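What follows is a group of structures, each given as structure tokens.
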Structure P
Amino acid sequence: MFLITGIIIAALFLVSTSMPFLSWILPYYKIKKLENADLKTKIIANVVALVAIGWIDIHFLVTYIGVFVSIEVLYYILKRYDRKIQYFDRIFITSLLIGIGVCIYIYFNRVGLNIGFEQLKSLYLQKTTFTQYEVDMAFKYIKDNFTYLVFAYLNMTVFLTYYFLNKEDFFKWEASYLWLIPYIVVFFIEKYTSFGGNLTSNILEVLKIVYIMYFMKIVASILNEKVKKQSLCFTVGVFLALISPEFAFIFGALASGIKIKIVKS
């Protein structure tokens, strides 16, 4: 049983890394399958997965442990504080911690990654019909917004992991208004000091994510009162957040503050 589980974990790792929109499947499966398993099963299944992934490519273990195992470990740690830390805060904290680790790793390996980046540009020029200008602009956007893109990917992965593990409680999820404090601080640094740049603008975009996610939940909750189809309501919430992220951020941020005021009164 645990041998098969370990092999499935390794297979899902390949799926998660090759198709980013399915990256949540691996942590979801591991937590769902092993959360209530005995210690022996957990250890053997994880060892089998590590050996299988390392056999495919030893470098894959960095991604597997640094991202997917970290999501699982932080899920269990933060679950202990479920009454003190809201769902969306747990999701954002998980993404934040792993994202910082990923960015540090990328920084110390930036020379090799830059070489790979240039090779990838050459490959796109050779294998696609895009012009040099179009490829340069696309890769410039990726470089300028790399920090935000890393955190957006991680937030999507962690959010969907939490959603499919706990979707029966989705409409009860809340977010703290306290994330607005670092947002306001960075906003003023960006606007009124000489320290503004790609990094501060990326940080601002990252800090918006928690309230954009909260907006999706609010929309889904309102629609579910009428439609009673959670999957449809959730999809509509995601769609509205994607087409108008700025509005989603403002609405979600205000809603988190209003919720606190109502509770206090």
Structure Q
Amino acid sequence: MKTVALVNMKGGVAKTTLATNLAHCLSLRHKKRVLLIDIDPQFNATQCLISGSDYVNRRNAGGHTILNVFDDTSHTAVNPVRGSFVKQNIPLENIEPWKGIKGFDLIPGDLELYRLDMGAGQGREQRLRRFLEKIDAKSKYDFVLIDTPPTPSAWMMSALLASDAYLVPVKPEPLSTVGIDLLRGVVNRCSENFGHEISCLGVVLTSVDARTRVFAEAKAFLDKNPAWKGRRFAAHLPQRTKIARNQGHQIMILHSDVEDAKLAISQITNEFIQRIGNG
């Protein structure tokens, strides 16, 4: 099992688009067993995959979320039927992903993640890693992809600590390309503070208009910068408003009529497999 965190210090770089559609293409085209984990408290990846009503129904039926992975405490909850009761935390080995979401499994996001104290000394930054160790012991997946929040946070650190490699989606614009150098600092701190080595799988340019000068400049920046040379994926994700519109209706790129995007995600997935191996 290979675990990859999709990370960037900047929002609006189509990170969630890449994470969800990479998971979909790996499962649909390559028949890989994939688990996607939505660790972003805004849970955008989850909303791209299931409707709001489906999410609520699954939660009400006892479906687990990323909150269960990180919440190691018992606390008082209120139910309109049962009244107040003590809600026990769930052992990591008992947490079950949601099955068959677009052909792969999902640990969905949860807005309640914000209520957890992820400060120093809590030890929660290691819980995702321990959860995935238990998953790996069951040999259930070829790949685990983690969609992270676009800020240097305990959530991002948790994802890095749980991962073998990280993948960086980058929008071809000056602030976005500069931001990836800041990301290297976060990764280095992960290695120094926790003794966890994690490799860079590569950089994928997203929201690309190939006719623009900023696209050429972004490619040149990555290809000439010693820290990123050889990291840029050959294929890029094009900028198409229909991709975002489809996401709002849980329509994946491979199930859309955006032909250049379908080709792009297929090529990106092929290179992903070549770079990381077959899991």
Query raised in the report: Can you tell which of P, Q yields 27 when relative contact order in percent (Cα under 8 Å, 6 or more apart) is derived from it?
Result: Q
**Report entry** Test item: FRET efficiency 1/(1 + (r/R0)^6) of positions 12 and 220 (r between Cβ atoms, R0 = 30 Å, to 0.05) calculated as 0.65, pick one of P, Q
**Finding:** P
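Work out the source of 15.6 here, i.e. which of P, Q gives that when Kirkwood radius over Cα pairs in Å, for residues 68-171 alone is computed. Could the numbers behind the result be given before it?
Details: P: 16.0; Q: 15.6.
The correct label is Q.
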**Report entry** Which of P, Q leads on FRET efficiency 1/(1 + (r/R0)^6) of positions 132 and 252 (r between Cβ atoms, R0 = 35 Å, to 0.05), largest value
**Finding:** Q
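Which structure, out of P, Q, was Rg/Rh (Cα atoms, Kirkwood Rh), for residues 116-195 alone calculated from, if the result is 1.15? The partial results should precede the final answer.
Details: P: 1.15; Q: 1.00.
Only structure P yields this read-out.
Can you say which of P, Q returns 5.3 when distance in nm of label points 7 Å out along Cα→Cβ at positions 44 and 180 is computed? Walk me through the numbers before you get to the answer.
Values: P: 5.3; Q: 1.8.
It traces back to P.
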**Report entry** Computed -26500 for helix-only ellipticity at 222 nm (-39500 (n - 2.57) for each DSSP H run of 4 or more, over all residues; to 500) - originating structure among P, Q
**Finding:** P
Query raised in the report: Where does the value 23.5 come from, among P, Q, when mean count of other Cβ atoms within 10 Å over residues 140-147 is the thing being computed?
Result: Q
Query - At a computed 0.97 (Rg/Rh (Cα atoms, Kirkwood Rh)), which of P, Q - result: Q
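A short reminder: the numbers here are calculations on the coordinates, not readings from a lab. Everything numeric in this text was worked out from a predicted model, so none of it was measured. Cβ atoms are built from the backbone, for glycine too; each structure is taken alone.
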